[in-house]
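S.K.: Right after this note come the structures.
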Structure I
Amino acid sequence: MTPYSPELNPVEHVCDKLREMVFGSMVFNNLDALEDHMEVSLKVTKFDTPRVHSIAGWLWIMKALLK
């Protein structure tokens with residue numbers, strides 16, 4: 001069995017914040033509507049560098065990237 005530590009995966013934190021801030025308690029009529037909303041939300045998040053950095057820009061990750 002492989003250990004699983006989602007708290008160490010920065011993508012997990014970005015997904016959690018996206019779920020909280022963008023979706024909240026929304027209800028969609030169908031899967032296509034959900035996918036459309038998710039696509040727009042991901043595009044907006046992609047270009048919101050300060051927000052993504054504040055969520056997932058942990059010191060140990062930034063040090064590894066800047067080596």
Structure II
Amino acid sequence: MKYLIVVEPTDTGFSAFSPDLPGCVATGSDRAETERQMSQAIEFHLDGLRQDGLDVPNPKSYSSYVEVSA
């Protein structure tokens with residue numbers, strides 16, 4: 001499965017979250033580390049859902065850019 005993640009810069013590095021998995025977050029010192037940490041966080045999150053007998057949500061979020069005049 002592929003889940004959308006949003007990666008944002010912070011004062012100390014980067015943070016990430018997935019809109020399809022509330023509460024699933026990760027941080028890192030750079031983008032690559034943050035994406036690796038987020039991948040691990042998603043796997044851990046999904047394992048926890050399965051262990052609790054809960055459904056794993058299907059990915060449904062997507063990203064898009066819109067152009068506006070500045």
Structure III
Amino acid sequence: MNNSAKKLGDNIRRIRLAKDMTQGDLCRKLGLDRAYMSNVESGKKNPTLSTIERIAKALNVSIEELVK
């Protein structure tokens with residue numbers, strides 16, 4: 001498992017939960033499959049830069065916040 005992918009996934013999960021959103025809520029907002037988002041959050045999938053941008057926008061945070 002890629003450490004940066006795991007860190008990204010952990011950050012997405014932490015921010016999503018802080019905003020009281022489920023994976024389903026986020027996926028509906030993004031038009032993504034929940035299984036895909038689950039794999040991103042667990043560090044098993046590496047999203048594209050454009051998907052990271054969309055996730056950041058949906059969570060109302062900067063890209064930097066997701067990848068730090």
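FYI, it's all coordinate maths here, none of it is from the lab. Keep in mind that this is a model prediction, so the values were computed, not measured. Cβ atoms are built from the backbone, for glycine too; each structure is taken alone.
S.K.: Tell me which structure, out of I, II, III, gives 24, 17, 8 once semi-axes √(5λ) of the Cα gyration tensor in Å is calculated.
M.R.: So the calculation was done on II.
S.K.: Taking helix-only ellipticity at 222 nm (-39500 (n - 2.57) for each DSSP H run of 4 or more, over all residues; to 500) from the coordinates of each of I, II, III, which one would give -10500?
M.R.: Going label by label, the one that fits is II.
S.K.: Given a computed value of 2.4 for distance in nm of label points 7 Å out along Cα→Cβ at positions 5 and 29, which structure among I, II, III does it belong to?
M.R.: Going label by label, the one that fits is III.
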